[in-house]
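Alright, structures below, take your time with them.
Each value in this text was obtained by applying a stated rule to the coordinates, not by laboratory testing. Every value quoted in this text rests on a predicted model; they were computed, and no experiment measured them. Cβ atoms are built from the backbone, for glycine too; each structure is taken alone.
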Structure P
Amino acid sequence: MTAAGRPRGVVRRWLRRGAVGLVVLLAVAAGAITWHVRAKLPQRTGELTLAGLNAPVQVRYDEWGVPHIEARNEDDLYRALGYLHAQDRLFQMEMLRRLARGELAEILGPRLLETDRLFRTLGIRERADQLAAAGGALNAQPAAAQALRAYLEGVNQYQATRPAPLEFEILGIPKRPFSAADTLSIAGYLAYSFAAAFRTEPALTAIRDQLGPDYLRIFELDWKPGGELQAGLPSSPSSLSAPRGLAMSTLPTLARLAAASERASALAGLPQFEGSNAWVVAGSRTASGKPLLAGDPHIAYSAPAVWWEAHLKTPSFELYGHHLALNPMALLGHNERFGWSLTMFQNDDIDLIAEKLNPANPNEVWLANPADAADPAGGRWVALTSRQEIIKVKGQPDQVLTLRRSPHGPIINDAVPGDRGERPIAMWWAFLETDNPVLQAFYQLGRADTLPKAREAASLIHAPGLNIVWANAGGDIAWWAAARLPIRPDGVNPSFLLDGSTHEADKLGFRPFSDNPQEENPARGYIVSANFQPESRVPVPGYYNLGERGRRLDGLLNQGRRWDLTNSQALQLDVQTDYGPRVLRPLIPLLRLAASGEEQSLVEALARWNGAYRSDGLAPVLFQQFLTELLRATMKDELGDLQFDNLRRTRALDHALPRLVADSEAPWWDNRATPQRETQAEIVRQAWKAAVAHLQRSVDPDSNQWRWAGVHTLTHEHPLGKQAPLDRLFNVGPFPVPGGHEVPNNFAQRGGDAPWTVAYGPSTRRLIDFALPQEALGINPVGQSGVWPDRHYSDQAEMLAQGRYRRAWLSDGDIQTHSQGRLVLKP
């Protein structure tokens, strides 16, 4: 070998050794990462020590990761429940308490400061602290309070003894104990997530005060005494002539707050409650002769999903329940004797109130005398109270927030820096004005095997408003609209901002629970609840969903068939209502004139459409894009970008659309941005051409390829999945899904352009026949575990998209057969 060859050989040997070394280092690093990640996975076999237990607790995990927990007493049961819940969902618990208490900016940085300011201003944190304090209302709920204490001890033991979740490390989240105030804060967030007032009241007030009653006429603001399912009944007059100009300068601020609220849940990856289906059929209408209960609450999708399932058992108590983060009480549950589901009542329990400032003292507002005072027309100036809170911001100095309060509630302008408001807007909210023993309510509901027990439990729910749909194996079925309903002065329409200087904003007390809409064992043999305005003896203002979904379910339930678990699945998976055809009916002649020759077949597809959102459907693709363009062409010029986007997120727009298309003279048809006055036909033509062009550009040039499954998909997004490459790790999906907005299988997309991402839908589908309650069916949208890459992180996601179910094991024999892990928690 030459001298020149030797160095080359040495170099090659060193390169080979270096390559081998690099491979070894990479393998060691990969192994270390794998070990590090696996150390964070839930433990489902073996033994663990849990301080505070009085006796060992047996836990059997089934094939879906659901724990079946058997304890000798309730203290041990709830302590074990907290530990096991934290194993799967500790990061979700952390994020949810931070959102509710206004503490997200501390870990996510200044982009969440606006969100934190909003939630501090709402007063959730302050009210939760009051309820949890010594002498607070939580102490008047002894059974629930004791269960919560044991549960939180279990959560905190897990956090203190086990490695932090991967998300804690990525975001630098410090560990700190969870408290009762955290749980009550989350209850406040969930109550707020139902409230449509922040979006709807400013938008409707802007239309009334800026555009006038002619523009407002298309919005259904009337109370229907017989409820949404009964057509043709007289309505009370709307308050279209309410005082104008209450807070024109504050409307942009309120629109900003509504937008901030939307961004909050999206950025935090936390669910908002949106709607729901539930029905119960008496034994006289079922194949088994026993009641059948069905429910699918509609909640925004995320990873992990909102519900965590657990089967709890002691010698005197048993319940298979669905739990929210940091809550020991199941909000959905059943056993062999009874069960219940939930829908959102949609009652209006928030009023936005424009206060009148004292010109001589900007810290005082006018308060009218009580209506029964000697001088009811008089009043007095009352000082605003104030307090300061500190918001920690990652990478920036702490922010000091001064929060004011009037006699009507917190001043929400204070959420926006520098906006003191010419007329500050106060918020009256039932959550802040009631003791709201909601934990006790669900503690009792989990033990309510008779009508009187269930009715009593429902009466304890003050906020948010919930429909409790309940049945027992003895044959009883019932529904209660659970909420404390405020008594407002006659003639007040809380769909608008109210005038705080008059009696408009007064609350004359709360109605007794017996006034709430409710039914027990009705003669028709079934009850359906789908967020529509219910029949009621007294007006209950609210932001109710369209009646079409409820009417569809009601019509199918009333067909005379005998209901069982099989045909009940088909009902939950139904994808049709007549809303789309109702909107299109007056427009089809105009569309035929607007369409070119080659587009006529598309118009005829709409004309033939029965309103079904099937995966292979062409008409739903056309309808949704045309609807987007039509609303944009009719309303955006009057409302502006921000107010238009907020209005699109309200139920008010769903109700308004059929009235708009049926009124060719409505002022909305004119485009204010042009000098000429447009007609309905011209706007319809413009929207149609824009819809076709968008679909050709964004979906496929060939309209034969336009199919609903190709443009309508579901992705479960994790808070860390909003940025690449973490989206590939933590997000689950996308899955093509049928269904859509306001059909029973309510895979609902937000308004906007194709393609569409599903925003919310069935958060579980449950079916329980009380002849065989141990064969109940259910599903989790993603999986039990919130810990990536656990095998139960996403093992049910495809099943949900395909409309499949799994069993919720209840009997000892089934649990033993399907057990895939046994864990013993020892004192």
Structure Q
Amino acid sequence: MTKELSDKKRKAIKDRLQKKKMKQQKPTTDRNTILGTTFLVIRGLSVVFAIIISVGVVFGAATGTGYLMSLISDVKIPDTKSLTDKINTIHQTSVMTYSNGQKISDISSDLNRTKVTSENISPNVKHALIATEDENFEHHKGVVPKAFFRAILGESTGGANSGGSTITQQLIKQQILGSAPTFKRKATEMVYALELEKHLTKDQILTDYLNVSPFGRNNKGQNIAGVEEASQGIFGKSSKDLTIPEAAFIAGLPQSPIVYSPYSANGMLKSKENMQYGLKRQKEVLFNLYRNNYISKQEYDAYKSYDISTEFIAPGTVETQNHGYLYQVVYNEAIDKVYDYLIKTDKVSDAAQGNDSVIDSYQKQAAQKLSEGGYTVTATINQSIYQAMQTAVANYGRLLQDGTGENQTGNVLMDNKTGAVIGFVGGLDYNTNQNNHAFDTRRSPGSSIKPIIAYGPAIDMGLMGSASRLSNYPAKYASGQPIMHVGSPGTQEMMTLQEALDSSWNIPAYWTYQKILQSGLTVQPYMSKMNYKVDNYQIESLPLGGGIEPTVVQHTNGYQALLNGGEYDQYYVVDSIKDETGKEIYKHQKKPVQVYSKATSSIMAQLLRGPIKSQKTTTFFGHLSTINPTLANADWVGKTGTSEDFSDAWLMVATPAVTLSSWVGHDVLSPMAPSTAFNSNSQYLAQLANSIYQANPTIFGIDQKFTLDPSVNKSTVLTSTGEKSGSMSGGPYKNIAVSGDTTTSYWAKSDGAPLTQYKFAMGGSDSDYADVWTKILGNQNKN
């Protein structure tokens, strides 16, 4: 009894001292002048004065006051309704939609939250929270001087410190401002807290806090927020029925919810060792209850010896939602856009953006905003086309199977004018394989990289034209290893660029790339602009697909650039994001990058008709002509590619409107049947293209044609050399007149084709040229 009276007496004295202290702290005209009109509407100027004094300790009074003013100068106090509405609103579910506005899915949040009234929250929880998080909660006006002082001190030593926040400030942070570790946010938080305290009672603030705060995981492994979900998910009872030991455990969770939670992500109880963090925290809360006179010494001793873990309910069934490839792609890009929006809104400096803690904080905020902020994310994905592509892979994915193990596929349909992803196939079946082969799998592009990294740049640099000749005589790498050459002796020649492309010969591409390097030039600017990752541009097999591993969507983007007047428009799947009020917080903006000249782009488009129409490396056009003759009439261009040992098969096809890609391979690098690349992938892609057409007949732009840009130089050249006729000297020859059949060669540079030289082709040895000139001059003499 004596102890109880003593405790009450001490509490009464403490209350009187606090009231006396508050009466003594009255604002002055000078102080109002310093703080300006921003704080005229804020009660509790005594707190502000104390803050200024604290700042002065660190920086000196003048500097501290100026710094404080700079922080709060842009803070606008919201109107009462706006402020209280945001505090009391449980955020809405966000949604992602197709380009037509039809729903793809709600954006999941495994965060379970149930709002309850004050009467349905046990006073035990309220007392435990106050005693632990904010022992002066009943007396302050929303902030306490030590909080700002601690923050200023933290910055002066190299980083922000958000500790010491009142419950009111924490509520503002959770519901309105987020937890960005910046002092601008901290200053705004303090101003808002002071304002909120004028309009809500202490119990309302406490109730709101307990309804929105995170409390870790429940017995199903779900994230939970709000005291009711915590009570039900941990102890299996309503929050109004919590005992003091139970309340102490729950009140301790918000400081570090996941660490202190008794349950793991799978809903199982944590190990005894990991459980100790939460149990130790509960005992700290119990001590805080005793220290602040909410419980007696006898009660404290009894409760701290009680094992609260015996009351944790048994693990339940883990609840998961399977969304599929589309959800994950849209969600991942949306997270990035919301992250950028928050960084911009909070005016985070470039230096701070490199800080790991800042990055982590904003990533968490972005995820929370996206899942709980009532956002509408509109994707570029065409609903009917996407669904048609999924049906196609379900029906025709069997065509890709060759008995070597399950062959997976990744496909992307991209708008050439914008880079927008219209549809894609992530794999055969998400339920059995969650790896997104269109967006995540990185594999060697094989010969499909040749137009991007060798022929396109060489034309763009003025090193060759469309009718130039390239050596296809046997050649070796510097190591002495032969470069793969498959064919009859008749293919050992100086062949045309068109033939090199149509049959996808390796040696001509090798020599073209070597010519670029030997000319002191580099393709790095081209590849970097298109976001290809290349570690070493000196790799000899680079133009054959060695040393480079793009994703399917990235490689599709490369062809988009090559065929879109040379203009690269980075691919995207999120067109816009609106918040719960309908305000557009993100809208895709076209930011074109010129990679190749328009002339080069149009020349390459003419050349790339060959690989498709000739059907030397793919049967796509033949299958499409049989399935859908109307679609086959589109102006199709493209290129094939296979990696070493047939581990990867690529087929890139395009019309002036769109690019459609197909990669096939095993998840584990291993060979497929050779016919998979030539026929099976071709047959599958023809069926896929037809399915897309049936869903939207206009998407391929059948009436559009690739045309030569006016800047293209048309040179009349000898068919035999790809260069202009005239007098040639070299080898055993001197001033030999070279003539014969001519053709038109398209060049991207204004000076066009040069006069015929002895070494007129890309690559080739002296013996190769001796051989080819014997043939050329022999034919010339015959004529």
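Table for the structure above
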quantity	calculated
Of the structures P, Q, the one that 23.2 was derived from, the read-out being mean count of other Cβ atoms within 10 Å over residues 213-220	Q
Comparison of P, Q by volume of the Cα convex hull per residue in Å³ - largest value held by	P
Structure (P, Q) behind the derived value 0.00 of FRET efficiency 1/(1 + (r/R0)^6) of positions 301 and 541 (r between Cβ atoms, R0 = 35 Å, to 0.05)	Q
With relative contact order in percent (Cα under 8 Å, 6 or more apart) derived as 11, matching label from P, Q	Q
